[in-house]
Structure I
């Protein structure tokens, strides 16, 4: 075989590789920031107690093994990736996230974190939101080394972003213990205003880093999760004080997103009404095929709401009949119901537009 033939072969192979990179870089990337509702396994790589790396977590995942997702199977980012026609985003800390995998996006979320840096301190080593944004900057540098600066900026600008924060700032901070430091410092309405002011800075930083399509979830009905039913609820009723916190937080977050969109002159931030999405099936579980929206599938104590989900916990045989997997997190089936509203929900669920509209609109530009 002569040298000229070898040179031509290597040249054609190089063109093919470049073509593959080019096609992959045209696919829409997906970035995820936030807490355990959207963590795909970053905490597996940390010395922390906020982990979902042991059975029965992952019992209904394709591998039937725990992955670090706080679910029996897929979580919200996984299901959104399905709708994007993409593979699930890898945790940023995963050693597999390199080369062409960077073009898919990355998941920076970490169970236990909140808007505030003192939220979740009991979990020790977690990736707080400011560190998640630092990792995003590092990601951009890594991606730039693969596709170049211009292509990196294009990919980030055109990407879809999901951010889920706020619940832990109440459950694992303000209301974590009676007379917590934050509850002594702030009355609830003042605490909510403080959270919103800090969240606004985080969202502004995301914009500075190039995010242009950001879905922002409000908190769900915090008082209705099995943990709060067990500890604070009365006769199975949602805990009123936690519900009040959500009712104060979510409208202020919506107004903040409108203000930011006016500031930036476009619909950068999309409000996802997680409270209503959850309350639909919590209020009427039978209509969604659930036998209960109060009892967790995996746990112990009243409503299976106390302690962790472990191999020694009570475990329901059919996860599709339960809206809650553990004391705090939805089952895969409930996550699919939530994401369906992301996709096609009316303006009372997704404002100013749903994800299907976003994808169709952006595809035409």
Structure II
């Protein structure tokens, strides 16, 4: 009897410990495989890539931020948190009219660019935090900033290949800037719209073949089959010519290699910021050999572009639903008869 009781008691303890361990693991808010965070008492924990951060809750919410890559601006505009930005690098790449006005008014300072950051200005601004992509060659710059008591958080959102996981960074920013309820609400709305649009796209029995990107020099950097663009094309119910690739990055190929893959392509998307097809040919006359160039439809990503800034890479990072809607409109126009393209534009 005692042996039976001991066995049951031991099993109970094991299950209780296992449940507690599982609960601790589940405390983490998962953004993606690369990013997760959790509250633990008076401390906020963040894992981002190979970096771990421990921020006292007393320092949150952050109030003053410097952004060293413009692609993060979209998260702040979505949350109406532009007022938290006090400095930004390469401001010429920012599309947001509100942020550009704040730069003109001196409310947001230009802190240089990747060739040369203005460290004196960055330190003088005394931001609560700096967000940037991690670049190994800038380690000395990062160390100098940290020695001046400034927190640097590395967020490589550009590495995220799932559009909804890239969108979900919004929840992290909401947490850090006291916009959590708004961030979660916006994420859920956009996610729901995205999933609904995927369902709409599946109504078409036609799955047109799609070519993407263009040549730079002697190489065509064709997005891999696990890339963000490949996911958009798949969710829009189309067939990407490089879908079979297991790469998440763009793969350098010769024109001949792409030519062989693209024989059945009906659409060519995410071409650079060209004005027309004639201008595109000035880059490479070989394009005339592609059946899609002569008989298909071509689309650039400069539907919302001003000078060097392009909103496809700014608000488009957050508004995954509108990006998907563009691709569905292109591949299956009959499904969205009243919709006008937001980020993409037909090249004629």
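None of the figures in this text is laboratory data; all of them are computed from the coordinates on show. Keep in mind the model is a prediction, meaning the values are calculated, not measured. Cβ atoms are built from the backbone, for glycine too; each structure is taken alone.
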Structure from which 2.0 was derived, distance in nm of label points 7 Å out along Cα→Cβ at positions 36 and 332, options I, II: I
Of the structures I, II, the one that -11000 was derived from, the read-out being helix-only ellipticity at 222 nm (-39500 (n - 2.57) for each DSSP H run of 4 or more, over all residues; to 500): II
Among I, II, which structure scores highest (criterion: Kirkwood radius over Cα pairs in Å, for residues 228-275 alone): I
Top of I, II by Kirkwood radius over Cα pairs in Å, largest first: II
If mean count of other Cβ atoms within 10 Å over residues 132-139 is computed and equals 17.2, the structure in I, II: I
Winner on mean count of other Cβ atoms within 10 Å over residues 108-115 once structures I, II are ranked, highest first: I
Winner on distance in nm of label points 7 Å out along Cα→Cβ at positions 116 and 324 once structures I, II are ranked, highest first: II
